[in-house]
1. Assign the value -21000, calculated as helix-only ellipticity at 222 nm (-39500 (n - 2.57) for each DSSP H run of 4 or more, over all residues; to 500), to the correct structure from P, Q.
2. One of P, Q was used to compute mean count of other Cβ atoms within 10 Å over residues 17-24, and the answer was 18.8. Which one was it?
3. Which of P, Q yields 19, 42, 30, 10, 0 for P(r) over Cα pairs in 10 Å bins from 0, in percent, for residues 9-72 alone, as computed?
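We did not get these values from a lab; they are worked out from the coordinates using the rules stated. Source: prediction; values computed, not measured. Cβ atoms are built from the backbone, for glycine too; each structure is taken alone.
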Structure P
Amino acid sequence: MILLAMLEALFQLGLLLVLAPVIGWCLDDLPFLLAGRSVGPVRFRLLQAGRFWKTLFRAPLGGRTALALMAGILTLLCLPAVTTGSVFSSLADPLVIGLVVLLGRGFVGQSLLPGEAGRFIPAVLLLCLTEALIALAAPGTDGLGGLCAMLHIEPEPGLEGALAACALALGIACPPLRAQDVTGMLSGIRDRQEREAARSIADVLNCGWLLLLSDLALPVSVGLAQGGVQGWWLGLLALVGRLALTVAVAVGLRLMAQERSARLTALFAGVALLLALAGRFGT
């Protein structure tokens with residue numbers, strides 16, 4: 001069982017690392033494509049990621065960039081993606097994983113964008129709110145993997161709605177890094193190879209952040225470890241579906257210019273509290 005859990009974790013990591021540049025392309029280029037402008041094909045993003053990993057094996061990273069990559073890989077390893085059977089899924093505490101991703105984003109470039117540190121504060125508060133709601137409604141669950149398994153067995157509509165609202169509030173308060181954000185963070189870096197590496201790492205961190213939001217928004221879509229082969233394939237399809245939905249929401253918020261909207265963030269945080277209270281007193 002441990003061997004299977006390790007193999008699933010490695011497969012999950014490999015799959016998400018392949019999806020990361022595709023998600024990055026969708027976040028950066030899909031808004032322009034929908035606006036009728038020409039964009040580069042996704043294969044260029046995949047080739048850039050391939051060059052990064054090939055270079056990484058020849059010359060390991062160091063300093064801040066290595067910490068950012070480590071944060072991204074740790075996130076992709078720990079979060080439940082296909083099923084709850086991954087060996088690291090019990091470590092996927094939403095608050096801890098969220099903080100790891102936020103710290104990784106801070107290490108992508110040589111400096112943070114103006115005002116970026118201030119945007120982390122609402123995200124941290126929302127992560128704390130999410131953690132508190134889970135602790136109150138589902139005490140004793142073992143990370144996000146345990147929460148997903150519990151909701152399969154004992155559905156909690158109030159908690160599920162509250163987590164979805166928290167995920168949306170997090171996506172608004174702290175959206176994925178945009179191409180111009182990464183460019184601004186790399187303003188002091190002249191080396192082309194180092195800049196490409198930072199962009200690939202930003203894609204990994206964006207993938208981890210969106211996976212966290214999708215797990216919070218749709219925890220029952222994560223397959224159970226006891227589901228067998230059929231459950232694994234259903235979990236794989238559900239992973240692709242919920243990531244696509246999360247990317248669509250992120251792109252929609254960008255097109256509507258609602259990213260980092262304090263009003264919408266407060267609104268959905270309030271909705272999360274109301275749904276959690278309704279579920280608590282309704283049982």
Structure Q
Amino acid sequence: MPDAVASLRALAELPGVPERISAAREACERLRWHEALRRRIPEASAESRVRGAQASAALEGATVPLELVRDVMRGAAAWPLEPDPVERVARGVVQATAESEHVRSLVATAPLQALARLHVAAASGLVEDAQLGRPRLHGEDCEELVDLGPAPSAAALRARLDGVVGLLAAGAKGAQVPALVVAAVVHAEVATMRPFVRGNGVVARALERAVVQALGLDPTGVAVTEAGHAAQGGPAYLGALAAYGTGTREGVGLWLEHCAAALVAGAEQGEQVCDAVRAGRLS
């Protein structure tokens with residue numbers, strides 16, 4: 001873990017990154033003190049997951065109405081018995097975003113279990129049951145996120161996953177590593193290594209949500225970080241991930257700045273959620 005701590009601290013000091021970290025922290029602090037969160041955190045965090053799921057689905061190319069996502073997540077509606085391809089993807093995103101609330105206590109203590117649970121939620125109905133909740137095996141490929149280049153081989157995944165475990169442990173044990181950096185790097189590692197046959201981007205964003213909450217940056221879970229990513233556009237999101245994948249200081253710095261901007265925008269949308277909750281404007 002000492003190497004992980006040193007690496008994360010070094011990333012936090014890349015040019016331009018400290019200022020972005022401070023801006024994200026301040027945005028989350030403003031959100032935390034919103035009047036609506038004195039008594040209505042569950043309602044606000046539930047709506048945040050609704051909006052986050054819609055935004056995450058959009059990044060997967062699945063555009064669905066916000067009202068439908070809200071109704072499904074509160075149990076007032078159900079997906080069709082035979083969903084079309086867009087609905088199948090959206091269903092997985094909604095399930096994974098909802099599951100993020102339940103795995104936040106696991107991201108530091110049992111991160112591989114958290115990943116497995118998020119993948120089962122994200123990919124049920126999209127892959128064979130035997131492929132759910134486990135990394136790819138020899139002979140299994142991933143055709144997602146092709147803009148990031150070829151996915152690492154199944155044989156290379158164990159070391160990469162062990163690295164994610166180390167990163168989360170470093171963030172959780174009071175190592176004075178910015179939570180934003182931990183969440184951003186874990187997000188990028190899952191997205192670029194693509195440990196699963198399908199559902200990797202969905203899992204990466206749901207995991208980021210859980211980490212931001214678990215490490216105390218947004219303890220209420222009201223920031224809509226997924227919407228912050230989507231607001232910058234799919235090409236910008238993929239471009240920043242590709243930059244991270246180069247492994248250069250400039251590329252990693254670009255990704256960290258992208259994630260910081262996403263969290264600032266997500267916290268601002270969280271404030272809008274709080275305003276709507278306080279005014280009773282959620283339908």
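1. Values: P: -25500; Q: -21000.
Label of the originating structure: Q.
2. Details: P: 21.6; Q: 18.8.
Comparing all candidates, it corresponds to Q.
3. On the way: P: 19, 42, 30, 10, 0; Q: 18, 29, 32, 20, 1.
For P(r) over Cα pairs in 10 Å bins from 0, in percent, for residues 9-72 alone, the value 19, 42, 30, 10, 0 is produced by structure P.
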